[in-house]
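Enquirer: Just below sit the structures, each encoded as structure tokens.
Read-outs: derived from the displayed coordinates by stated rules, not from any lab. Predicted, not measured: the structure shown is a model, and the values here were computed from it. Cβ atoms are built from the backbone, for glycine too; each structure is taken alone.
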Structure P
Amino acid sequence: DWSISLSCICLFTKGKKKLHLGVNSGATHFAIESPAINEATFCCPDEMGWKPQKVPVIPSDGDISKTRRTTLPVNKLKLALAEKGYQDKVITSNDAGRFVCNYVYYHSLRFAEQNGTTSLFVHVPLFTTIDEKTQMEFVASLLDVISLLA
């Protein structure tokens, strides 16, 4: 049950900043996601066989057009990462999709809003597109930049 799993994650993570990473197999860049949308429309079933179509992630939040945004300055994050050498590898995005990544991000942004924390989601490409070493270095740089800007 996703709601139980997400509640447990939020309950046991006590830090003030949450960073989520998700793989986008079609990506050629790192994508810093700004909003998440209260819509679950899965293109295929998740690991438990659930395949919602135009269902609110959190029904009590209203309809599927509701959005939540990170409080982190995504454009400043992108610029700071460009200064660290990732100018050709990072973009900002206003669409986290409607699959599991958006679902998790929406819950995390809601939790952050309710608890005075910060959340960010970054889509990463496959290691065949940007190698593992570069991705690990990118995440380390991202964490550094977040600590300076947040």
Structure Q
Amino acid sequence: MFTLDSFGQMLVINNLTHDISARHTPVVKRGTRVILKIKTDSDRHLNDIFKKYTNINDDSDYGFDKTEIRVKLYTSGGVHISRSQARRILKDLEKFKVILLDFENVPLVGQAFVDEIYRVFQNAHPDILIQEENMSEGVRFMVERAKNEARKK
């Protein structure tokens, strides 16, 4: 379990229930609180974690160059439609070689949102591989449309 609590915003990642949540909390104290709970009798291995976040290709240096972004966390109560929302998700991701966007529970995305990712960001960083998972039909349609438009230009 991992909890990050800062200035009225809380992020909780629960690996036991495979749940991630973000919520508003009352501000009790100024600053940031981080809580990390690790089971001492876990059967997970460090090598499994290394493999998950390492892009193992012929040209790889075996560094942590792969990241997973859960898109649903970054919009509170709405649809991902704007370029600014996409830029917030992509902030500082240019240092990775593989980006996995998880669209679980995202019903729809807007044209400007996907254009910012698949044309603007991808053109600026052509060596980065962007992968997707858990796309609804509406998200898949917009992503494929954006990729096709980006190839035309």
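Enquirer: Consider the structures P, Q: one of them gives 1.1 for distance in nm of label points 7 Å out along Cα→Cβ at positions 66 and 114 as calculated from the coordinates. Say which.
Expert: It was calculated from structure P.
Enquirer: With helix-only ellipticity at 222 nm (-39500 (n - 2.57) for each DSSP H run of 4 or more, over all residues; to 500) derived from the coordinates and found to be -6500, which of P, Q does the value describe? The partial results should precede the final answer.
Expert: Working: P: -11000; Q: -6500.
Label of the source structure: Q.
Enquirer: Oh, and also: Kindly point out which one of P, Q the value 18.5 was derived from, the read-out being mean count of other Cβ atoms within 10 Å over residues 26-33. Provide the component values of the computation, followed by the final result.
Expert: Values: P: 18.5; Q: 8.9.
Here the read-out was taken from P.
Enquirer: From P, Q, which structure was relative contact order in percent (Cα under 8 Å, 6 or more apart) = 17 calculated on?
Expert: Q
Enquirer: Ranked by percent of Cα pairs over 23 Å apart, which of P, Q sits at the highest value?
Expert: Q
Enquirer: In terms of distance in nm of label points 7 Å out along Cα→Cβ at positions 90 and 106, which of structures P, Q is highest?
Expert: Greatest value across P, Q: structure P.
Enquirer: Going by mean count of other Cβ atoms within 10 Å over residues 82-89, which of structures P, Q comes out largest?
Expert: Q
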